[in-house]
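Undergrad: Take a look at these structures.
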Structure 1
Amino acid sequence: MKFGGTSVATVDGRNAIARRVTAALELGRAPVVVVSAMGRKGAPYATDTLLGLVEGLPGDDRERDLLASTGELISAVLIAHELRSTGIDAHAHTGAEAGIGTDGEYGCATVTDIYPEPMLAAIERGEVPVVAGFQGMAPDGTLTTLGRGGSDTTACALGVALSAETVEIYTDVDGIMSADPRTCDAADVLDVIRADELFQMARHGSRVVHTPAAELALGSGLAVRVRNTFSEHPGTLVADIGSYQPKALATAVSSVSGIARVRVALCAAEGTTEHMLAQARVYRAMADAGISLDMFTPTTDTLVFTVADNDLTPACGVLAGLSLTCEVLTGLAKVTLVGAGMHGVPGVMARLAEYLSAAAVNVLQTADSHTTISVLVPGEQAEAAVNAMHSGFGLSVRA
């Protein structure tokens, strides 16, 4: 039995979704639809609108997850009704009913288990399951949410568990773009992107696909396509890294703002056991406090790293608890060049530095991997950096 998975990022176009499902059925596929909440903040059932109902009141993480999940439940019921009105036997399901198990972390849970039997039974009965995305069931039976964009992860997780022929993620743009079009006018829709490149884009600021969903696509070889709900544009194919070799050095540029750099004074000489222990104490204390560090660089007598702005105050508190002093620079952004084609190629960093220098961008720090080069820049220079890198490496298809 063929299976076609569909994650729908908006249910404002219910007729469009019905057409997609009808087309899949006519092709002999057995579609499973995963939906997210309707609209953005201000719309009555958008997640941010729902959470705004309790803003400023005493918080409870479990109850916030319950409230946040209701937007997807409403969407699932509405879509199921819409499909039935066209003669399709569709039924709405919660994340738990779809067999999605999580680690129990409220607000940003990780999918740990998928029990595919309920969905397989529904498909066998000839039904079209409509699953509320963004949610699953913790080991203790409570509901947990998967973090913003988590419906993508729901779809990919179900796709893996059900051995999907493909997972199509429908959103409000034509596909994955070479840069954020809000900051780069020359940004283009990519015809194809490797799964490892998509994962790096998601990790470094792109919000087209939820990061855990991109990780699932990378780790499983799952076939994924990102498309526009409302157009027939073919979208972007996410290719398995073993089946597609990039045709250029770079593929895209991602950026993320709201970053702070922290420089910690270590009271030990570099290269000594005490110096390494001091670093290890910082890393362990930050990990225990749930603070994610990035772009960390030990120097002669300091440790430099970056954190998200909302982690800065607790990070400074952790350092104070270790009797360590620090200097902080805020208002920064990280801009990342992504491309599997640059692995092992000499001169890529030299070119990047030349492009940024010509654009008068002040690079404060760098970090790299096999498929990325990241630069830390003042926040007000992030757009210039994105455009300089995008133009310099010829990422516009229209060029």
Structure 2
Amino acid sequence: MQPLDEVFEEEDGSFELPTNPMRLNMGPSHPAMHGTIRMVLDLDGETIENVDVQPGYLHRGFEKSCERGTWQQVFPYTDRLNYVSPMLNNIGFSLAVEKLLDIEVPERCQYYRVILGELSRITDHFTCNGATAMELGAFTPFLWLLKVREMVWGVLERESGARMTHSFGRIGGMAHPPTAGFKDWVMALIPEIERVLIETEALLARNRIFLDRMDGVGVLSQERALELGASGIVLRSTGIEYDVRKDHPYMVYDRFDFEVPVGCDGDNWDRFTLRQEEIRQSVRIIKQAIEQMPDEGPINVDDPRIILPEKNEVYNTIEATISHFKLVMEGVKPPKGAVYSFTEGGNGELGFYIISDGSGTPYRVRVRPPCWFNLQSSREMMIGDLMADIIPTFGSINMIGGECDR
């Protein structure tokens, strides 16, 4: 047997103890793992040599569930994709079916959708940045951000009747027109949103502990981000200025003056600061939409084959009763064909590929959930970093389990 000093002595005369890579399970029953996520880590000390990110299963079967009911009955399922910003999912699916029907909703509805969607985007970013701060021990910003998030959800609840899973979208419009105080409530929120952004950044932007855990940690290159199909904040943090609202404008986004903030390093700090800045840009869009949105006018398309008749008519005329019955029981019947429609969701490009066979039930529904692609890029971010860096890195991609249920 060789002496230890011959086997382990380094060139500089120091001695290195023998080590082997250690395999460790992290999650799903771990406070840093969100939902059903499990990671299998190969560690050299505390350095991550390899990681297998396993999203697990929620056993909901979103896409197949959508193929069992009418087109309108899909909306409660879309709510549960990204359940932090469900209104954006409602709008995304509405636009996909409307593209198949070759219809466009009234202008007032388009502005209404934009305002509701941007409010949902703000709640999504507040949740992610608040949780990221909390997981690094900054509990106060978490409370501040979620307090204002609840205020935003309060407005959405007054409009839709539900705090989170709104099911408020409709093919050809929305469930109800804006309430009487809608514009005033939204404008009253804006100072609160702007104030909490400033206060949060005052606490965190120069905090040495927070910066050390975020700056230069969880780096993703532009090339790998593109190869892995990342989008949204994860892609823009690498310096690529891609936002569906700008590059492929839908509804009335081409009428607004707003910017697409981008990062340069693709690290946790870029992703945190970009969400802060995107909230400010959403506020800019909301202000313009509030100003431009007509106070009067229809919300839904005027087509009895698509939109349910007024309740008063249903109760008093046989024509409206029959129309209501057929739409509820048989559903809207788009022409045969297939379309792909995509919007800017809370975490990136949210796409719906739908196929119609001419019946009231979708023949096929496939969703391109941004979280699914952003999640697979997390492996690239973690390798080479320390085990403790998993917490801020994984939090910064804002993985929502509902979108990763395949």
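Read-outs throughout are calculated quantities, based only on the coordinates presented, and are distinct from any laboratory measurement. No experiment lies behind these values; they were computed from the predicted model shown. Cβ atoms are built from the backbone, for glycine too; each structure is taken alone.
Undergrad: One of 1, 2 was used to compute distance in nm of label points 7 Å out along Cα→Cβ at positions 335 and 351, and the answer was 2.4. Which one was it?
TA: 2
Undergrad: Have a look at 1, 2 and say which one yields 4.3 for distance in nm of label points 7 Å out along Cα→Cβ at positions 167 and 263, as calculated.
TA: Only structure 1 yields this read-out.
Undergrad: Rank structures 1, 2 by Rg/Rh (Cα atoms, Kirkwood Rh) and report only the one at the top, that is, the highest.
TA: 2
Undergrad: To which of 1, 2 does the computed value -10000 (helix-only ellipticity at 222 nm (-39500 (n - 2.57) for each DSSP H run of 4 or more, over all residues; to 500)) belong?
TA: Source structure: 1.
Undergrad: Let me ask another. If we compute distance in nm of label points 7 Å out along Cα→Cβ at positions 135 and 247 for structures 1, 2, which one ends up with the highest value?
TA: 1
Undergrad: Could you figure out which one of 1, 2 the value 0.20 for FRET efficiency 1/(1 + (r/R0)^6) of positions 119 and 343 (r between Cβ atoms, R0 = 30 Å, to 0.05) was computed from?
TA: Going label by label, the one that fits is 1.
Undergrad: If you work out FRET efficiency 1/(1 + (r/R0)^6) of positions 111 and 359 (r between Cβ atoms, R0 = 35 Å, to 0.05) for 1, 2, which one comes out largest?
TA: Once FRET efficiency 1/(1 + (r/R0)^6) of positions 111 and 359 (r between Cβ atoms, R0 = 35 Å, to 0.05) is tallied for 1, 2, the winner is 2.
Undergrad: For relative contact order in percent (Cα under 8 Å, 6 or more apart), which of the structures 1, 2 scores highest?
TA: Largest value of relative contact order in percent (Cα under 8 Å, 6 or more apart): 2.
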